[in-house]
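Just so it is clear, none of the values below were taken in a lab; they were calculated from the coordinates. As the structure is a prediction and not an experimental result, all values here were calculated from the model. Cβ atoms are built from the backbone, for glycine too; each structure is taken alone.
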Structure I
Amino acid sequence: MKLKQRVVVLCGVLLLLGLAKVFLLDGGEGSAASRRDLRAFRKMEASLLLAKGARLTHTLQSPWEVAAQWVGPREVYPDDTPELAAVLNALASARVERADVGYKGTQLKALLVLDGGQKVVFKPKRYNRDYVVEGEPYAGYDRHNAEIAAFHLDRILGFRRAPLVVGRFVNLRTEIKPVATDQLLSTFLMHGNNTCFYGKCYYCRESEPACAEGDIMEGSVTLWLPDVWPLQKHRHPWGRTYREGKLARWEYDESYCEAVKKMPPYDAGPRLLDVIDTAVFDYLIGNADRHHYESFQDDGGASMLILLDNAKSFGNPALDERSILAPLYQCCMVRVSTWNRLNLLKGGALSSAMRQATAHDPAYPVLTEPHLAALDRRLNGVLATVRQCMELQGAESTLIEDRMNLPHP
């Protein structure tokens, strides 16, 4: 065979190998990584539908003890959680021992202590009337519904970095007021026949309380992370300035990611890839407000970026805020496992999984059809962004193999 023919054949073989690698990483089943990710996806699918009213089959541990043992440096709950339905049911139904104001943050919430001493954050149902259809607000933009949906999206994506959340109905007169602190009680008032409270927070106003229907208030409860895992707050490297006329560096410097890569903890370990995962997560839910994030304290950059406080999500389903994806398209890198999971969720599988995952919840339906359609549409946008990166710099530089699993203590 002549040299020229050999070169052509060699180039053809190399091209086929390159295409094969991209295919295997694009939802294919041939590579070991893809097979492993496919098995994890099938396991997730099988565990999506949670039984209503589930309870633990043993009495050796409380639901709170079970959930506390799940937490590790890289996950809030493991991928195999047969007790998840029982823990969520306990969150939705356990007796309230104490109720107090929730001080931190900008949004109204209450701190509840459930039977057995478990702390939870209760966020009441409050419509944001910026987004309406036929004169009615989108149910999916209730603050509590956004938290519930974000938790289940975290399950579906396989990140497992969001605290457990479930919808709950509470009777303010019989469940909350008898065990409320004086500070919380002082914020209660009546609007007609409806019991209301306005609590204490940065934006809490007596003129804008959260009101029950009569005495029954719908909301969400978020499980408090165990005290043995203290949190550390970090400024998000792609945070916004929130000052009119002043842009953050990432908004005008396309090489910004190169500077981030030189700063700890983004110069080593999994944190930068966590930030990129979070950008995908936030783009899907429409959250452009993650100006800070939390990790576990004194982690040396090894622990996960914890997906806390997702209430400002699922706003206008017609708006896809592409700038949320800046960490992805500026760094042009993403985990292989994330890429494989996203490909397995295309073609309507993501919205279908969300319907199934939230079907058990007391607040069902958690999302409206426009929001479910937005999830599928935005997923296509994420996939297109990664493909553009692969066309620009190749799959080898874009798809990063990083499956860091730190053992539980």
Structure II
Amino acid sequence: MPKKVDPAVKERAIRMVAEHRGDYRSLTAVAQVVAEQLGLGKETVRRWAVQADIDAGARPGVTSEESAEIKKLKAENRRLREDNEILRKASNFLRRGARPPQPLIMSFIEDMRAEGHAVESTCRVLTAHGCSVAARTYRAWRRSNQPVAARTVSDAMIVDALLATVGTPEGLYGRRKMTAHLRRQGLDVAHCTVDRLMRDLGMNGVRRGKKLRTTIPGRDGHRAGDLLDRDFTATAPNTRWVADFTYVRTWAGFVYVAFVVDCFAQRIVGWHAATTKVTDLVLTPVRIAMWDRDRHGHPIEPGTLVCHSDAGSQYTSLRYTEHLALEGIAPSIGTVGDAYDNGLMESIIGLYKTEAIATDVFHEGPFKTLVDVEYATAGWVDWWNYRRLHSSIGQIPPAEHEHDYYAALDREPHPV
């Protein structure tokens, strides 16, 4: 199932509907246009716009805050009813005063579970009335008759051997020497097993002191290397992405637009517009791109994707690089001041400025606010991905090129 819609996409849709509402005969009509440009459902966009009107006081109805409060009260009411039902059935052995024996407690939890009550709810009620019991205790009791896994037994033996080295010279060993030491003790262990268990125990071998450095690079002196080396081709989707952002002049000031492009078909998989150049400007399109890939059934596999960009401070920021690391995406940074190191993205941004900003095809009149830029960009991205012909992929749109790739992978074998 697709992930939840990114809040930035929802806010963008609401702004676009509000800005261009007067250009269409009804709210449904403008919602349909915005939904097609952003790749969302028409009814979803319409409901968002209606709820925004209610929250602003322009339409009668239940506000989001009131709806959340009602939902919270219903959940509390449901929990209280469940607690009362559990307490009523537990009154037989709770009235005795002394703590019931463990088999009786576990049997009662088992009965409540059979009636559809959660184990955590039953344990919470019992604990609140003087019979303290944890859900993990119940689950451990249920597993008591199951055989112990062989890995659990072997891990316990290795942990005992590791703890036996604490305070001894062997406790100074690192992973490799500790593995050799345990093997000499008669334990058949692997390097990876010793590494895992030592890490769990917080054990580390002694390290030599580091050499004092007298020259410290600047704060921006360390960044990811260039993993693409000006090769912006890819053999499959979701293996190489390029990212960059540009600016658009509006009456209200500069608007910055960031893009993320898949090199395989040059498809724009994520974009975001903002009035500031903070890290969120470049981080949001990455999140949107991952959400968009996931909802189309082609999620990003950790360790298979490289995301390339220039050496801008937003792309070298700690927050951005940490997000890539958490998602299993390898960062790639080009050299400073070299447009060729991110040539594909520079070319696409040039086409964006020429086709979407310098013309009135996607937006009539001057760009006054952020919403005007978003409206034009949404239309251009939709056209770029689904209808614009690209000579580099055989004069077909990027979406069609990707569709052909996945269709070839899913082709049924011919009978022999």
Structure III
Amino acid sequence: MALHNKNPNFLPLFFATLFVFASAEVFFEERFEDGWESRWVKSDWKKDENMAGEWNYTAGKWNGDANDKGIQTSEDYRFYAISAEFPPVNNKGKTLVFQFSVKHEQKLDCGGGYMKLLSGDIDQKKFGGETPYSIMFGPDICGYSTKKVHAILTYNGTNHLIKKEVPCETDQLTHVYTFILHPDATYSILIDNVEKQTGSLYSDWDLLPPKKIKDPEAKKPEDWDDKEYIPDPEDKKPEGYDDIPKEIPDPDAKKPEDWDDEEDGEWTPSTIPNPEYKGPWKPKKIKNSNYKGKWNAPMIDNPDFKDDPDLYVFPNLKYVGIELWQVKSGTMFDNILVADDVEYAKKLAEETWGKNKDAEKAAFEEAEKKREEEESKDDPVDSDVEEDDDSDATDGTESDSDVKSDAESEEDAHDEL
């Protein structure tokens, strides 16, 4: 009897939804629950130099769910490399979705929060900065100039950075980054399930030579007039214009009382710029009636262009990896997904980040409040301003040169291409 009160469209919609998610293929999904270490291999890269950083398994200093843990960089001035293997994936004819969440608890000044998809066979214990990859994606922050999302694609052995600017999030909260690659060679970049950039592999990366180029044989016609303005032939130079001097005697100049013409010579006043002098005369400009516009060589088909219908295809994706250099540690990764279904990725983001984001923000604000209260307790009530200034100048925890050095170290340590 109760069935009669239900929406008659509910059951078909319900089963259709189940079918959509049942048909979604998840190539790799990691929520860092119990047993995660058996699926990941920590690299020995930089270990011999004592520069390999350790990962912490934690929910972070502030979170929306203490049981929702990820892996976090834990040591400053260290290299980090870790990877996990999954069954080989060929995305030909499929949508490819690469998604993960990242949080910079350390209020990152200079460092990355990106991840990589790698193809073929690699030695995971040697995975590092020189290991070839297929896709590198995620946020990168360094100073005021670099605050963007990297999307680097490897084609024919060369890494290509996206040409469009995609700003990244810079706060200390968790954010979800999603890269979607479609079989028609279009793409989308999402942050927190909101599309931030979209376009085509053909236009937004230099993977192939351009389809059209300017005709190198084309020449501008001799009678082509590209001067928009010309001197007015009717305009005449005023009489006496060239007789106007550049400078005139200063009317306020006074001969010094002790000036002796016999000893000092004839006194002449100093000069000042003549307000009447307008510079060399030039006729005024008028619109050129013969102006044809700026000449451009015609576009022709590029003989070096050869289309690749598999431009979007990565035929043997097999690993997901994190490879970073961090001046200040504290970056956390979680909820990593490699799949072929956009809706499943959005659903995963809402089930994790979406469910916890408000509570995490509240926890962060409470932590900030406590930090500010502690700092105010530590500050002396009656301080000598001059003494504090001297102290800051000599005993500061980090000078401008230190910050610059950190940034330079970061740039030297990782070549994004």
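Here are the numbers:
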{"read-out": "When Cα Rg over 2.2 N^0.38 Å is computed for each of I, II, III, the largest belongs to", "value": "III"}
{"read-out": "Test item: mean count of other Cβ atoms within 10 Å over residues 109-116 calculated as 20.4, pick one of I, II, III", "value": "I"}
{"read-out": "Origin of the value -11500, where helix-only ellipticity at 222 nm (-39500 (n - 2.57) for each DSSP H run of 4 or more, over all residues; to 500) was derived from one of I, II, III", "value": "I"}
{"read-out": "Given -0.83, -1.36 for log10 I(q)/I(0) by the Debye sum over Cα atoms at q = 0.10, 0.20 Å⁻¹, for residues 197-372 alone, calculated: source structure among I, II, III", "value": "III"}
{"read-out": "Identity of the structure behind 24, 17, 14 (criterion: semi-axes √(5λ) of the Cα gyration tensor in Å, for residues 77-180 alone, calculated), options I, II, III", "value": "III"}
{"read-out": "Structure with the greatest value (metric relative contact order in percent (Cα under 8 Å, 6 or more apart), set I, II, III)", "value": "III"}
